[in-house]
Structure I
Amino acid sequence: MKVSRGSVRRFIRFFLAIEKPELCLHQTLTFWPPEKDEKRARTLFRNLMDNLHHRFRTMASVYVRERQANGGIHYHVLFYCFERETLPFPFSRMEEQMRALIFPIWNKMQNGRLIRKANRLTAVTPQASYFLKKLELSPRGERRWWGCWNRELLQRHAVAPSRKAIDSQMEWYFGSERARLRRERLLRHPAEPKRGVFSRANVRFMKETTREIAFESWAEYKARVAGLGRSVTDEEFRAVLNERRKADATYMPPSAN
């Protein structure tokens, strides 16, 4: 989908500002038959979201509207819950309960013709890639392709990102052809060691992919994974990884938060 550069910068600024929530759920919402009428799609989507946020006033959400190659519209939504005590369901059952609630409502609005697998809900770590990876910049691109519900709650849990952070995300997703190929290579080969040993190149790949994560710096990630109770250099981090790999040939470091 083609979108304007200004709208993307505004989205990235807004998205990066949001603090890491206690729980985040990603929901895909499709139409069947494929809906190409933007006004009708927006009306159905707003009815669903107004329903959900009327029930759950302590939850916020950010969404994007996308178009498929055939012109059909679908939505991606991130639901944000910042405090356990304000969750609409017990924390351990939140994902299950929200999944059981949302799909039947959305399916009923479309006369029961939807496929559940194409409208799945999962718990995730919020990442801009959910929204940006399929967009294309264009001077005449769309400007109103994203939005939110409960903006006041999101603003209470927001810290303005630096211009450098915004520029980094713009370069990561919409930079030069060389940057695009580098990103695709990194995401295709996520730091898997060759011959059972983590190399310096593997560690550099891990460092680069932390750009995808808005909530944890490279230093914080190394310290958490190494578990030494202090900051570590890249070489110390690599040594820890190789010690664990030696003890367990299948070991891979966990994802960043």
Structure II
Amino acid sequence: MKARSTYATNGHRIILTGALNGAPFGAQVPQTARRELSGRAIGTGPIDRVVVVKNGVDVQTTDYFTGADVASARVVELRLWSETDPFERGVNSRGARLWRGTLRLEGPGTIEGVRTPNVENVYTEQARISAADPKTVEFLVRTRGHFRSVLVAVSGLTSASRVILDANTPQVERVQQAFTAADLAGAGRTLERRVGPSGQQIDYVTLRLTRPPEERDRAFSYVDQNGAPGDSYWVRVITTNGGIAWSSPIRVGERP
């Protein structure tokens, strides 16, 4: 702690280690133009992504939740995220964002199951296959500065398959969108909704075909060839079961 070689989590058990030019998290290292950051992340759930941050900006994101094409897709992922940071002095952080709605599969394909791997309360947040329609998933989840995923296991998708999202809450405008399976291949589609008193906060809705990650132990590395004195680097790790870890920063060069 005294050396500031620490990291924080949102309560999930995650191990995060790393070093920049051989110096651990929390260190201050001499000025060099070339910086190499490397480390390791271990989670109780598979590692979703590792993000390297430089001076507050994400400079490298390694996403292990691999996008899939229509033929190889095993899961349709609905990922929901809401920003909470206040952008005005004297304004409180935004509260929890309620997401209630349905995800419906039309045309070829079958829904095999559904799960919400990173909800905190299974009694108030859940997703299930509709009793009235086996090709519709009903969901109710909350976000507040973090993401929630609804993972829908599918089979038999073709280019003629369609996914229809309908999310309706009292807090913001209704989100209704239809996509073909081909639309959701690779990186998928992300919708943005600006909310808040001045429209500065953003809700993100991402739909994509995926092959979920399985590895809980990941090594990472990043090389910066154009560093300046005073640069700071840190790492953010996200797991598929909702865990998040943040390292303490490593500063290069003298403090301003």
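Every read-out reported here was derived from the displayed coordinates using simple, explicitly stated rules and does not represent laboratory data. What you see is a predicted model; the values in this text were computed from it and never measured. Cβ atoms are built from the backbone, for glycine too; each structure is taken alone.
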Out of I, II, choose the structure whose coordinates give helix-only ellipticity at 222 nm (-39500 (n - 2.57) for each DSSP H run of 4 or more, over all residues; to 500) equal to 0 when calculated. II
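Given a value of 5.0 for distance in nm of label points 7 Å out along Cα→Cβ at positions 122 and 226, calculated from one of I, II, which structure does it belong to? Numbers along the way, then the final one.
Details: I: 3.1; II: 5.0.
Traced to structure II.
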Name the one structure among I, II that log10 I(q)/I(0) by the Debye sum over Cα atoms at q = 0.18, 0.20, 0.25, 0.26 Å⁻¹, for residues 2-57 alone of -0.73, -0.88, -1.23, -1.29 was derived from. II
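Comparing relative contact order in percent (Cα under 8 Å, 6 or more apart) across I, II, which is largest?
Values: I: 25; II: 34.
When relative contact order in percent (Cα under 8 Å, 6 or more apart) is calculated for I, II, structure II comes out on top.
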